[in-house]
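What follows is a set of structures to go through.
No lab work stands behind these numbers, since they all come straight from the coordinates. These figures come from a predicted structure and were not determined experimentally. Cβ atoms are built from the backbone, for glycine too; each structure is taken alone.
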Structure P
Amino acid sequence: MTRIFTATIIGFILTACNSAPQAKSGGMTFPPVPVSVGTATEETVPIQVRAVGTVEPYSTVDVKAQIGGQLLDVKFAEGANVNRGDLLFEIDPRPLREALRQTEATLKKDEAQLRAAEANLARDRAQAKNAQAEAARFQQLSKEGLSTRMQEDQIRTAAEVAAESVRADEAAVESIRASLESDRAAVEQAKLNLAYSEIRAPLSGRTGNLLMHAGNLVKANDDKPLVVINQIAPIFVAFGVPERYLSLISQQNSRRKLTVEVLPGRDSDETVRGTLAVIDNTVNTNTGTIRLKAVFDNRDGRLWPGQFANVVLTMDRQTATVIPAEAVQAGQQGSFVYVVKSDETVEPRPLTVGQNVGGKVMVQSGVVAGETIVTDGQSRLFPGAKIVTAK
């Protein structure tokens, strides 16, 4: 029974081989191999560089208290979005209000002292003017012999004393005015401290974990912030590219904004598009890369600080020969493809490939535009194998 079954299979194979055109390899003949084919074409493709980047906030602020006191209330929820100017924290304002009242009272007292000093100055100026007139009159009477020398000296001394009183009053007025400036500055500082009792968001962004809760005593400019706010719209993606691309990137970026696309997360298949914003001012000598930053509006919040993302930077466009990516095979000597010749046989062709662009591979050498290549079924091929195109 086994011999009959084996003979039947051998007969079937021989019949199939004799009924179709055959290819020879090492003295053996093989039937045509069904394959799928494609054509190498010349297309305008982008010059791109790919990297892995890290999402960074556009700006980060550590919110700290500028005055000390008891934290009365927290006005936001952890992890919430806040807008610039929103009230975040409230520190007990009562000691600050009292300090403001004291400085305002001191200001009013010095203002009253200034009015009194100015009144004394006006009075002493009038008395000095009268004394000077008396001194001039007695000087004339002394010349005419109508008054004694002693009377003239007494009147002249009284005029000098009045003049000195005026100068003393003027100095007192200047001193009080200086005190008033100091008082006004103290009042403004007290008002500023009172305003600091309400801590508001310095920018629009997303809050992190609350690091200080209501009821705690806070210190002015403490090392520990109350909360950290990250601005995530817009947002940065930082990445590094090899140094050899620096010249081309700099040239193209000076002419126009370069497009950067990122694919956030492994499960995402929709890219986010932004523009190159920052080229670092030095090359990292340890890695031989230059650090770049791209900015994205991120209105939908798909990018998150600390997240890794696949980055594609488009630098320019060029005309190149491209083939389907599935046509490229890996061999011991490098990449190769099976090229279909005019007699429907194939030959392996080593090639130098460039970057992938939308499911296609740029060919630097090995294949020219217009040649037909095998895209599927390569595992059964060998040099000189006959093929038949699969329907």
Structure Q
Amino acid sequence: MSDKKTILVLADDIRTPSGVGSQTRYFVETLIKTGRYKFICLGGAIRHADYTPVKLEQFGDDLVIFPVDGYGTQEMIRAAIKANRVDLVWFMTDPRFWGWLWSMDNEVRVHAPMVYHHVWDNTPYPMYNRNNYLSNDSIVCISKVTHDIVKNVAPEVDSTYLPHAVNEDVFKKIPKHEVKEWKDGTLPKAKDKMVFFWNNRNARRKQSGTLIFWFKEFIDKIGHDKAMLLMHTDPKDPNGQDLNAILRDLDLQDGQVMFSTSKMPMENIAMMYNMADCTINISDAEGFGLGTLESLSCGTPIIVNMTGGLQEQVTDGENWFGIGIEPASRAIIGSQTVPYIYEDRVNKDDFLNALTKMYEMSEEDREKLGELGMKHVRKNYNFKDFCDRWVEIVDDIVEKHGSWETRKNYSPILFEEV
């Protein structure tokens, strides 16, 4: 019988290319390699053609993926915990998706600790999340903004800052002759043009339509033959705008803006970062923004909105690795589940000035920015430190909190003053 600890994971399916999916995959692979952990993963956030449990050949019995709709149900959690004597429950993404899980924390935590890998974009401090935070044994925060929020909203809960990381063996500087050959073969319309790259989901907060409208104003000024915008996204995403309609109505159908819509291996995405002269992200809210970190890791500078985790990517407080645009508008928006949060919008003129500044830089100056960005990533977001830190965190939680017969530091009884 195996003496490995069993971790139940709830997140995007690790086979998906999403930021949550990739970071979850890194977490799972890292812990499996220690030889001390095995995983039951409820793989959500995508539409599955088949719900048969899956084992990946390289991991054997140490990883079983159960395809699910959404992120699972309470009944699935109860069954998984009891059938597998789960020793730790790890879950990741926006708190809006986990109310159903926190509402049963007393059932889960009596057997195993709950560890939340937390994503949050902005202030004001979300006091409405306090009870959710208190339902965890440990919270691991993806950005300095998120960590500051947890420390202020629920200081009683153990919290740790551990930002995203990229695999430098994949996202790296590629020799120029290889990049040129790939560019000439796959994107001939980019010849002699400066390439601005955008790698995001076509969703409202990502400002995809705004980007196209403003980019047209930029090339109207410098010339349509001088620069192009390459967007790796689904122009027909139901959560976003009809980007093809925007191109048609703005008369941008001659290669000024092009879409990359195919799912690609990471090596091809790395080549696209290398091919680009600059990567853009002007989301009005961004928990971290993995695409711009990947870009920096490839030596390509960035233009970003100074919101969420993007702030700590573009500068270390002394040096800059691209251009950061301070929000010109900070409106409090919200919903029934998120009563209030800042939405950070950049000003059109500030954005156009950033594009112009990047465009007017010499190739040597942009390469210097990119070199600094690579050093920033290697120092503060390197893959080895990320993996080592996850092992330390999980080992510590397992030792500190135990599970089942060895469960410590948790009581299902709550005393309140009346």
Structure R
Amino acid sequence: MTIVVGAGLAGLTCAKVLAEAGRPFRLLEAAAGPGGRVVSDRTPEGFILDRGFQVLLDSYPAARRHLDFPALGGGRFRAGAMFVGRGKPRTLENPLRRPSAVLGALQSGVLSFPDQLRLMRLALMAMTRGKHVSDFSTDALLRRCGFGEEFFVRFARPFFGGVLLDPELQTSAGLFLDYLQRFVTGRALLPARGMGSLGEQLASRLPRGSVHFETRVEALVFRAERVCGVRLLDGRSLDADEVVLAVDEPSTCRLLGQGSPRQALGTAVHYFAADRALYPGAWLCLPPRSEVSPVLHAALVTNVAPTLAPAGAHLWSVTVLPDHPRAGDVEFVAGEVVSWFQAGAEQLRHLAYVQVPYAVPEQLPGFQRRPAPWGTLPAGLLVAGDAACGASIDAVMASGEAAAKKVILSSGLN
């Protein structure tokens, strides 16, 4: 029997692979439902609000192996962005995805022609030799490529900073290029019932009775220096041949009783309802980065997936810097969004301010080669999730798959 601790995407994927191999397991989750940090909430009116702005890239290989993309429904963003906040909104499509967009890119004026060429070279770099630049930051990489401050203000900080949850772009350049490769070769999707439907779909494929929600693991149980089970909050102990920890890094350190977790990067999102769409098309809106504003980027997500709002309504997701002094200022944030389209603040009705203090761990240059904060794992224990890999949906799913395969291989050798 294998015990998997944590029903986030890593733990759910691990459990799915074990189930497909006929390997008995129990999946234990402290929360009331699946998904971990990738969950969605439904308001009484029928709006579906993700906990933080997230997308699913259809170029994620592990996600494609384990998720039924058509069953998720929804829609996809345009490959590009709408630039707002300086006069009339202008769109810029990715010419690598649609070569006919080259002329429009040249005419848009939102990025200089040299910067557009640099961006295309950067995309080619991401698809060919990204692993050779992982020892310095994303900011350093972009500056070495020749991008000037206007590119950082108009594109890099609002877009890449939003993707990485790091507007200062101190994240590993190697990780950044991995993300860029996925964006260049794929499309960003929003499922019909929100990002939480990823975890729900994975959980629905597990054997009845194998998943136990509201079951908090308090400690690991050892016998002869080998992990042989877990102790629950209610005092019960459960035996296991091996345990897979698919929880965040602070929880992993707590259960192992050693190590200091990395700094956490947080995110925050305002959700607004609207009676009419302020722009057409499935675009992500990028305002120029300004110190006086907390807004990083925004999207009318019902232009991508209309089912995220009740019939006839529209839903805005506005990502803000969580530590900005005006991050929670609803009136200021709403006023900025409507100003992009010369509309009045009465166009938006505030639904929720969602704060996620721990969204991903900090991923500074060289993070993939850092020693694990807990040192050598004891026998009988495996770790999956972003405590053991990069903090993307695909990386954590791949880590859960890899942990399950190790369990299956070890059981075949016993």
Checklist outcome for this item: The value 0.65 for FRET efficiency 1/(1 + (r/R0)^6) of positions 125 and 325 (r between Cβ atoms, R0 = 41 Å, to 0.05), derived from one of P, Q, R, belongs to structure R
Checklist entry - Thinking only about Rg/Rh (Cα atoms, Kirkwood Rh), for residues 277-340 alone, which of P, Q, R has the largest value? => result P
Checklist entry - When you work out Rg/Rh (Cα atoms, Kirkwood Rh), for residues 301-372 alone for each of the structures P, Q, R, which one comes out largest? => result P
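Of the structures labelled P, Q, R, one was used to calculate semi-axes √(5λ) of the Cα gyration tensor in Å, for residues 197-236 alone, giving 27, 12, 9. Name it. Write out the running numbers ahead of the final one.
Details: P: 23, 10, 9; Q: 21, 11, 7; R: 27, 12, 9.
Label of the source structure: R.
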